[in-house]
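Read-outs throughout are calculated quantities, based only on the coordinates presented, and are distinct from any laboratory measurement. The model shown is predicted, which means the values in this text are computed figures rather than measured ones. Cβ atoms are built from the backbone, for glycine too; each structure is taken alone.
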Structure 1
Amino acid sequence: MPDTAVDVEDLTVRRGEVLALSGITARLPVGAVTALVGPNGAGKSTLLDVLAGVREPTSGGVRGLRGRTVAYVPQRSAVPDQLPLTVADTVAMGRWRERGPWRRLRAADRALIAAAAERLGLVGLLDRPLSAVSGGQRQRALVAQGLVARADVLLVDEPTAGVDTATQLVLLDALASEAARGVVVVHATHETAAVRCADCVLALAGGRVDTPEPLLA
């Protein structure tokens with residue numbers, strides 16, 4: 001696993017006439033959880049999209065991703081209820097990058113899925129439709145999907161939004177454990193508790209780097 005930081009260098013992203021990010025420069029350390037904070041429209045999701053490789057920058061870029069694998073966990077609201085997936089199917093999708101979507105899971109894959117389910121309290125829910133579980137349970141399933149990917153970089157969009165305190169703690173502990181494994185972990189959040197648990201904070205406002213102090217006051 002690479003031991004160098006991921007560096008965002010003078011990153012600018014335009015979406016039509018909108019300047020979503022403007023000259024963002026930041027370091028995302030290895031083995032640390034970085035909380036990406038700021039109000040709605042600050043550019044958090046856009047930055048995650050660039051880091052995940054699903055959006056191209058207008059100028060500038062990101063250094064340190066070459067040769068690294070990336071797992072991107074969306075907000076639970078981004079996953080349609082109509083998808084005919086069980087919780088187990090959702091978690092297993094984290095192995096698709098390595099195994100492909102239609103290949104039989106190996107014993108090692110099943111062991112990773114079982115370990116993630118145990119860590120996130122999903123063992124009794126694996127056979128249930130994803131659409132039939134609570135919002136917090138769905139969020140745990142999506143984060144478990146990110147864990148089983150065993151990626152070098154883990155990106156998570158609002159993992160603790162709208163969940164109870166106990167679920168927040170479970171999710172934040174899982175992210176911290178991934179960081180301890182030597183992963184670059186970045187998660188967008190509005191939750192003060194999640195910010196305080198992070199090793200680093202990157203604050204955005206209006207597409208620019210901001211000071212995080214007001215969020216931590």
Structure 2
Amino acid sequence: MKELFNIHNEFFRLLGYSMSYIEFFGVMSGLVAVWLSAKAHIWSWPVGIVNVVLSFILYYQVQLYPDMFLQAFFFVTNIMGWWRWSHPKPEEADRKQELKVSYMKPSQIIFVVATTIAGTFLLGNFASRLHEWFPIVFSEPSAYPYIDSFIMVMSIITTFYMIQKKIECWVIWIIVDIVATFLYYIKGIKFYSFEYLVFCGIAAFGLWHWIREYKSYAKQPA
């Protein structure tokens with residue numbers, strides 16, 4: 001059973017690329033979770049829990065430590081999001097008695113930009129020294145610590161806004177997905193790279209779908 005979680009344990013080979021069990025099922029669960037999010041479907045959260053557990057194990061094996069830590073955060077926020085979407089305040093509820101989508105305030109957008117810049121620098125510096133401070137746990141240096149940290153910081157920020165169903169979270173996800181597509185490709189986990197390329201399209205759909213959902217509220221009877 002342990003071998004199923006080893007990235008070197010081949011599940012099948014596709015166009016010369018060795019696909020491990022953990023990479024395949026990590027990608028598939030991630031795709032399903034994001035597609036459900038784009039549809040504003042509440043089951044995106046429990047499916048997302050499966051994805052983050054598999055991704056945590058995979059990222060550790062390829063030395064993407066900030067991404068690994070990010071999965072622990074996602075585990076908690078998937079539980080939070082599941083609860084928040086299913087327990088809105090009366091004035092926040094849509095026709096399904098779930099949380100409505102809404103737009104961010106200008107102050108929130110400024111916060112996103114400032115936090116991303118500061119967080120990327122601080123976390124990148126920390127990640128670049130993990131192998132020096134904790135050599136027993138992190139035997140290899142962090143790969144691309146600042147790019148990886150940028151992904152982590154922006155993902156944390158936009159996850160909180162996704163929990164609140166803020167429409168702009170999809171714009172941030174598109175940026176994250178483009179950077180992650182590049183990073184995972186050069187790290188050799190190409191199916192994950194392809195997953196994030198697909199995420200770009202799903203995020204664009206999610207942005208369109210949530211805007212349409214927001215406009216539909218004006219047509220609802222008071």
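Results, tabulated for the structure shown:
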item	result
Winner on distance in nm of label points 7 Å out along Cα→Cβ at positions 161 and 201 once structures 1, 2 are ranked, highest first	2
Among 1, 2, structure where FRET efficiency 1/(1 + (r/R0)^6) of positions 49 and 97 (r between Cβ atoms, R0 = 25 Å, to 0.05) as derived comes to 0.90	1
Per mean count of other Cβ atoms within 10 Å over residues 25-32, the highest-valued of structures 1, 2	2
Among 1, 2, structure where relative contact order in percent (Cα under 8 Å, 6 or more apart) as derived comes to 33	1
Comparison of 1, 2 - label where distance in nm of label points 7 Å out along Cα→Cβ at positions 41 and 113 is highest	1
Of the structures 1, 2, the one that 26.2 was derived from, the read-out being mean count of other Cβ atoms within 10 Å over residues 137-144	1
semi-axes √(5λ) of the Cα gyration tensor in Å, for residues 17-144 alone derived as 30, 18, 14 - corresponding label from 1, 2	1
Source structure (of 1, 2) for mean count of other Cβ atoms within 10 Å over residues 57-64, computed value 20.4	2
Given 1.7 for distance in nm of label points 7 Å out along Cα→Cβ at positions 73 and 105, calculated: source structure among 1, 2	1
Among 1, 2, structure where percent of Cα pairs over 33 Å apart as derived comes to 18	2
Structure responsible for -9500, with helix-only ellipticity at 222 nm (-39500 (n - 2.57) for each DSSP H run of 4 or more, over all residues; to 500) calculated and labels 1, 2 on offer	1
